[in-house]
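Structures given as structure tokens follow.
What follows is calculated from the coordinates using simple rules that are stated; it is not laboratory data. Quick caveat, the model's predicted, so the values are computed rather than measured. Cβ atoms are built from the backbone, for glycine too; each structure is taken alone.
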Structure I
Amino acid sequence: MLKLALYGKGGIGKSTMTANLSAAFSKLGKRVIQIGCDPKADSTINLLGGKPLMPVMDYLRTHEEPPERLDQIAREGYGGVLCIETGGPTPGLGCAGRGIIATFGILADLRLFETWKPDVVLYDVLGDVVCGGFAAPIREGYADNVVIVSSGEKMALYAANNIYTAVKNFEDRSYAQVLGILLNHRNVPGETEKVSAFAQERGLSIVGEIPRSNDILRFEEEGKTVIEGDPELPISKTFLALAEKLLREGKTV
């Protein structure tokens, strides 16, 4: 099983990257789970035809008992990808990261991995603050691989460095490893050079580059990934090639 966490600054395109990779893995014949670990709970929407999924935290707020069945908090999307959203607390109340911790506990009780038997699990994690619940995929053994999504923008690289440092801090405990940087182009001046220098200074590689694409935006308006929209597009083939590379290079269990 390939367990992969995509971290990055809010708004950098993590959810777009994660959903398209989930769709790509599915297209390659893999059984996939995607878990959105962001209070916005919009990670899986483009796998679900643009229809939002009730987050686990919302379920807990509106029901007296925790879920007893997986279908109460999960839904299958494009390509059979099982979609789950952690959500977060009521705005202004509580710690957002606790939604991740609570969700992971419920998924363990429901024996998600034992019953679903996925080939690939992807976690879409907010990386502005890598503490508490947001670090759970790294430190609790849920993810074995981390891909840092970044552009060449200053604040994106700042967040990327925080994520890299957090993973390094857990290195001696045999937790997740950083596979490298996924460059999501924003077409800022000298972008490739800036991200390449950042990666080289830390001994990291650039595992993939996603060019700016109107096709991504066009299909997101329809609630789709580009893989679902047209798998023959160049941008779709880029995601498929990246998925194949991650399957080859990622640490699996």
Structure II
Amino acid sequence: MALLQIIVLAVIQGVTEFLPISSSGHLILVPQLTGWPDQGLPMDVAMHVGTLVAVLVYFWRDVGSVLTGVVDILRGRRSFGSRLVWGLVVATIPALAMGLAMELWVGDALRSVTVVAWTMVVFAVVLYVADRLGLTINRMEHLTIGHAVFIGLAQALAFIPGTSRSGITMIAGRILGYERFEAARFSLLLSVPAIAAAGLYEGLKLYRGGDLSQMQDAMIGGGIAAVAGLITIAVMMSWLRRATFTPFVVYRLILGGGLLVWIYLP
């Protein structure tokens, strides 16, 4: 694989995985716009692992709370960490169920530019409304099982390309009245089991297939995705401490509207 293709794909994955603009949607568009061949399973797995590393590094304190929470659960203690663990577990279950259902019955049927275009526009509007009307009264310390279930059900919609896993979970958080920073904080922590599960599943497929010829390219791509992801998280979290989701809404509307014009107008 050409170095330019590796860099472009890794940067796109690292940046769009955490912004509410859909990484899957952008990765579907890349070959359509460039004519590049599919990057292959090793690169997909490596880029996911790279973005996972970015989350673990940036949220190392919260990751520590999760690990402490696991110990507290085993000891029968109640703490912020134990509540966070249960919240992440509960919110992950709907996504796992939806992922299995999509694998069995839908496959790649929704991976089209048309689907991406419409979801970009529709969920831009949903994000704007939720951000404008949602209260800012809750922090992650206020997370309940009911909130986790709601966010988890929202996350299941992310298997529709263009929806954005981070975007739809941030929308759910804002609907529940979480501060923007806190909605993003839980959304990104929730990406850890989601990305880890996807990476493990795809990694097992790669191992069983025995195709390791692209491993060097995959390692480069994973490293670039990790750096791009870490920078993106830092910038986004800093922005959300003092501003709204409006720039992401505008970007989605411009991209989705442009794609709809390209699709439907001669």
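Match the computed value 129 of volume of the Cα convex hull per residue in Å³ to one of the structures I, II, and report its label.
II
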Q.
With mean count of other Cβ atoms within 10 Å over residues 58-65 as the yardstick, tell me which of I, II scores highest.
A. II
Q) If relative contact order in percent (Cα under 8 Å, 6 or more apart) is computed to be 37, which of I, II is the source? A) II
Q: Work out the source of 186 here, i.e. which of I, II gives that when volume of the Cα convex hull per residue in Å³, for residues 34-145 alone is computed.
A: II
Q.
Quick check: -0.25, -0.48, -0.54 is what I get for log10 I(q)/I(0) by the Debye sum over Cα atoms at q = 0.10, 0.14, 0.15 Å⁻¹, for residues 106-193 alone, calculated from one of I, II. Which structure matches?
A. II
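Comparing structures I, II by mean projected area of the Cα convex hull in nm², for residues 162-201 alone, which one has the largest value?
When mean projected area of the Cα convex hull in nm², for residues 162-201 alone is computed for each of I, II, structure I gives the biggest number.
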Q | helix-only ellipticity at 222 nm (-39500 (n - 2.57) for each DSSP H run of 4 or more, over all residues; to 500) from the coordinates reads -11500; which among I, II | A | I
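To which of I, II does the computed value 1.1 (distance in nm of label points 7 Å out along Cα→Cβ at positions 98 and 154) belong?
It was calculated from structure II.
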